[in-house]
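Below you'll find a set of structures to go through.
Please treat every number below as a calculation from the coordinates, not as lab data. Quick caveat: nothing in here was measured; it's all calculated off a predicted structure. Cβ atoms are built from the backbone, for glycine too; each structure is taken alone.
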Structure 1
Amino acid sequence: MQGIKELLNKKGHKATPARLAIINIFKNNKKPISAEEVYKNLKTKLKNINVTTIYRNLSSLSSEGILRKVDLKKDFDLFELNEDHHHHIVCTDCNKIESFKNKEVENLLNTIIKKSNNFKQIKEHSFEIFGLCKACSK
């Protein structure tokens, strides 16, 4: 927990119980999660927490780069810790999410930018794949 407090302080945030609890949920969860899921996890642990506090903290933590927003074609935002660069594959039937890393994707991006007539640098990108997991494709 000490590392989380230092990170928050470095980014100009107080290490409030709500922020610490929110970040802890993401540390213990290996898939992107919604504000509603965060709230469901915290409402019994932090009696004074409300959905507005969750949304405000998620927005603040993502704008500071501690969390990142992940677009998985949902009607709501999903977030995850911004620890390492990876991509996602999502089952369109059961919503199972799997993270993956792939050097070939990164190499392809470098090739694309080298061949571009108008662009010199990629600041960020996302690469999400949607399909059927093995269980749903039976």
Structure 2
Amino acid sequence: MIQVRLADSPEQIQLCLRLRWAVFVEEQGVPPSLEVDEHDRSDAVHALVLAEGVPCGAGRFIFEQPGVAKIQRMAIADGVRGRGAGRALLAFLEEEARRRGARRFSLWAQVEARPFYERAGYVATGPVFQDAGIPHIRMDKQT
């Protein structure tokens, strides 16, 4: 069973950061200096994913401007992918952002994840670009 909840304590946020580190830095080779930023300890809203009660994923959003939430740093542990954890995380982040006033969403999707986000209603809105050495594309969604 997949559950998603807000990470609202320093310990839970630290757990989110560790899960992201495992996926982005250790698995995908993102430079460590690019993984954590100023939003992580200030204005980001973090979510934690659990599968059968075990932490297995994390994500966050920030407000780029009033009414526009940017979904970021969605990371699901390798052994849990394909079981609905990413879909549940994205839905949770969107709902929480809506609750806080979001009317539109944006994100930078890794190109290989583009179909996942398209199935969730996102539309590519620009050219492919490199972020942390990985091809990405900007995608947007209206609420």
For FRET efficiency 1/(1 + (r/R0)^6) of positions 11 and 123 (r between Cβ atoms, R0 = 30 Å, to 0.05), structure among 1, 2 ranking highest is 1
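When helix-only ellipticity at 222 nm (-39500 (n - 2.57) for each DSSP H run of 4 or more, over all residues; to 500) is calculated, the result is -7000; to which of the structures 1, 2 does this value belong?
Details: 1: -12000; 2: -7000.
Derived from the structure labelled 2.
Figure out for me which of the structures 1, 2 the number 1.7 belongs to, where distance in nm of label points 7 Å out along Cα→Cβ at positions 3 and 51 was derived from the coordinates.
Only one of 1, 2 returns 1.7 for distance in nm of label points 7 Å out along Cα→Cβ at positions 3 and 51, namely 2.
So FRET efficiency 1/(1 + (r/R0)^6) of positions 59 and 115 (r between Cβ atoms, R0 = 35 Å, to 0.05), computed for just one structure, reads 1.00; which one of 1, 2 is that?
On the way: 1: 0.45; 2: 1.00.
Label of the originating structure: 2.
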At a computed 1.03 (Rg/Rh (Cα atoms, Kirkwood Rh)), which of 1, 2: 1
Could you figure out which one of 1, 2 the value 21.0 for mean count of other Cβ atoms within 10 Å over residues 67-74 was computed from? 2
